[in-house]
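Student: Heads up, there are several structures right after this.
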Structure I
Amino acid sequence: MGGVKKPFLSLCGEPLLLHTLRPFLAHADVTAVRVALGAEDAAAPPAWLCDLDARLACVAGGATRTASVRAALAALPPAVEIVVVHDAARPLVTGAILDRCIAAVALAGAGVVAGWPATDTLKEVDGTGRVLGTPDRHRFWHAQTPQAFPRALLDRAYQARDGSEATDDAALVERVGGRVVMVEGAATNLKVTRPEDVAVAEALLGMAAPGS
């Protein structure tokens, strides 16, 4: 990303991370926010982040995603009963998605993943690229974040972790036998991964209606 750390990329003239945090800070049910940053940034966060909201604090993350989430989880106040984990690089999350995730945890007592149904035809391939089969795409969703969990369930998943990594927190919960359900995210809930994603995210932010 041109040498700029992804959370601090300029998106419509503001840091990407600021766009990501706003829906959480605007949500009435969010009582604490922990942002996992690299050790240097956590020791001296930018002023705009320090002054953003009294509920927000920065923690030093780890070398991997799971290590960073674990550090943020450990820094949450004991009174927090539902934990919502979100990628800083998804600046197009909405309050409506948060509502669905939090409500589903409260209703089902399970882990919840925001996602979107697969629309492309899927192919299973081997290591050489040979097609082995065409699974039914109707059984597959693209996992996004937020992912929300009862605090006790997510704590148990991290305590049982044997040092192996996972690409998302739901996978850790699945490993300890926890139930996970999918709720609708949004096709526009983009993760900024490549330089060209910045232009797409800016276009989508420009189209977003206030309060959506």
Structure II
Amino acid sequence: MSLSISLHLLARAPVPGQVKTRLIPALGEEGACSLQRLLLERTLALPAADFCERFLWLDDAPDAELQALVEQSGWTLMEQPAGDLGERMRRIAVLGLSSSDGVILIGNDCPAMDVGYLGQACRALGQHPVVLGPAEDGGYVLLGLRRSDNLLFSDMPWGSERVLAMTRERLQQLAWSHHELQALWDVDRPEDLARLAALGIQI
């Protein structure tokens, strides 16, 4: 019997000056906002594939264009819960696990993530309680869970290069086996823009 797995995309609404701030020196506020919208649209366009439900958790109300895209793409729009990133992820994971066997949490910063990568994560989640998609910068681009614990989310230096290593340590403390997928890169710094262009993505 296959698992029911829900996909949860945590994202910031594209608002000039409030998104992709580390790229504003290179792109300007409007350019950084356009990039955020582009990456979000790209992620929303991923096929439904292995998921029973797909949720977009936004930190702010969407504009009409984004609202229409979410509806056309078959995602369910939700408002992010309160708290720091860890608390928001924890609450979303708990909520997702109340209605599906497993959850996969992603962001929209990883243009190399495709339907094949998500399929690998789903299959691995059938064998392990936790799946990690490492990021080249020391964080992770994907977290798959069949169970949840506060230890994975509390007092974590989000945005630093220590997140992946600390998550591995905490999984060891919990004695939970996990599977790691291929490491991917995310778009966060000016030097990432050349890799984006190499994928044929123009801002």
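Student: So mean count of other Cβ atoms within 10 Å over residues 85-92, computed for just one structure, reads 21.8; which one of I, II is that?
Tutor: The read-out comes from structure I.
Student: Compute distance in nm of label points 7 Å out along Cα→Cβ at positions 13 and 61 for each of I, II and report the one that scores greatest.
Tutor: Working: I: 2.8; II: 0.7.
When distance in nm of label points 7 Å out along Cα→Cβ at positions 13 and 61 is computed for each of I, II, structure I gives the biggest number.
Student: Between I, II, which one scores greatest on distance in nm of label points 7 Å out along Cα→Cβ at positions 69 and 117?
Tutor: Values: I: 2.6; II: 1.8.
Evaluating distance in nm of label points 7 Å out along Cα→Cβ at positions 69 and 117 on every structure, the highest lands on I.
Student: Of the structures labelled I, II, which one yields 16.2, 51 when Rg and Dmax of the Cα atoms in Å is computed from its coordinates? Don't jump to the answer; show the numbers that get you there.
Tutor: Numbers: I: 17.6, 54; II: 16.2, 51.
So the calculation was done on II.
Student: Related question: For distance in nm of label points 7 Å out along Cα→Cβ at positions 141 and 189, the calculated result is 1.6, so let me know which of I, II that is.
Tutor: On the way: I: 0.8; II: 1.6.
Traced to structure II.
Student: Turning to a different aspect of this structure: One of I, II was used to calculate mean projected area of the Cα convex hull in nm², for residues 45-156 alone, giving 7.3; which? Show your work: numbers first, answer last.
Tutor: On the way: I: 10.3; II: 7.3.
Of the options listed, only II reproduces it.
None of the figures in this text is laboratory data; all of them are computed from the coordinates on show. It should be emphasised that the depicted structure is a prediction, and the values quoted were computed from it without experimental measurement. Cβ atoms are built from the backbone, for glycine too; each structure is taken alone.
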